[in-house]
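All of the numbers you see were taken from the coordinates with simple rules; none came from a lab. None of these values were measured; they are calculated from a predicted model. Cβ atoms are built from the backbone, for glycine too; each structure is taken alone.
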Structure I
């Protein structure tokens, strides 16, 4: 299945795909509001601000599979905006693991990270860079979004 054609729900109830970002670098990350890694929102937003005009975006996928996300999309949106000033898209809550995992995550998790881990999402804030053309790079939750290795990949693949 083509990653770019997999639909997901926005918080406003509309449906989207990654197709509008086919030529861009996209960081897909499963986020949570009540996690020890939640401060990564700061670095995610800084990347968004720094590279958005060059063909980069973060897309946050809230998930409560680790029991650390707020109860509703409205509360998540308010938290992201008020606490971290998030401007990148944060979509409607999804499951990232198991039989009911969102189809996008079913595809993304086939990609191993540098340590060879593929399959299940290990924790909140696991990151996937979707590069122009659909190549995927996976990064562990503890790897910060602005890690030099990630930034180097982003900068090398920016379309403009």
Structure II
């Protein structure tokens, strides 16, 4: 049963290994973030002997998350990603660079894969509004500009939107 201060819904991420390390990295990148608890399962499970499975509760930007280290099951893929809305280019660059550090891979259109395999979208906070503009020409221009980028360039997106 959820308490009044516990969210009833939150993301749970399955890592083959290194859930605790991933949570520590993410907490070091985002403000108002921390690793809250690490719990080792004391029972034998399909994923391994007692102590080999860890459940990690952590907070990112004030939002509860949970992760598990429980061996290979399914890899992360593009079907699920974390979206980070950024107020300016400096914030976007900081998150982008920090999440790529140590072996991440940039993808297209503001997406990246961190070194643990989790997908992230690092995007300007104003981007959704530009995409939803009722003027289809403006919306198309900003979409066309975004589709040519790897890391998003806020100034270039705004210039395309205004053109």
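Suppose Rg and Dmax of the Cα atoms in Å, for residues 60-147 alone works out to 15.1, 49; of I, II, which structure was it derived from? Write out the running numbers ahead of the final one.
Details: I: 13.4, 37; II: 15.1, 49.
The structure behind it is II.
Could you tell me which structure in I, II was used to calculate distance in nm of label points 7 Å out along Cα→Cβ at positions 52 and 140 as 5.7?
Numbers: I: 3.1; II: 5.7.
Of the structures listed, the value fits II.
Quick check on the output: 18.4, 61 is Rg and Dmax of the Cα atoms in Å, derived from one of I, II. Which one produced it?
Attributed to the structure labelled II.
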FRET efficiency 1/(1 + (r/R0)^6) of positions 76 and 92 (r between Cβ atoms, R0 = 25 Å, to 0.05) derived as 0.70 - corresponding label from I, II: II
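If we compute FRET efficiency 1/(1 + (r/R0)^6) of positions 44 and 132 (r between Cβ atoms, R0 = 41 Å, to 0.05) for structures I, II, which one ends up with the highest value?
Working: I: 1.00; II: 0.20.
Largest value of FRET efficiency 1/(1 + (r/R0)^6) of positions 44 and 132 (r between Cβ atoms, R0 = 41 Å, to 0.05): I.
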Distance in nm of label points 7 Å out along Cα→Cβ at positions 12 and 108 - structure with the largest value, from I, II: II
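Where is relative contact order in percent (Cα under 8 Å, 6 or more apart) largest, in which of I, II? Provide the component values of the computation, followed by the final result.
Numbers: I: 29; II: 18.
Largest calculated value belongs to I.
Of structures I, II, which gives 21.8 when mean count of other Cβ atoms within 10 Å over residues 28-35 is computed from the coordinates? All intermediate terms of the calculation are to be shown ahead of the outcome.
Details: I: 21.8; II: 14.2.
Only one of I, II returns 21.8 for mean count of other Cβ atoms within 10 Å over residues 28-35, namely I.
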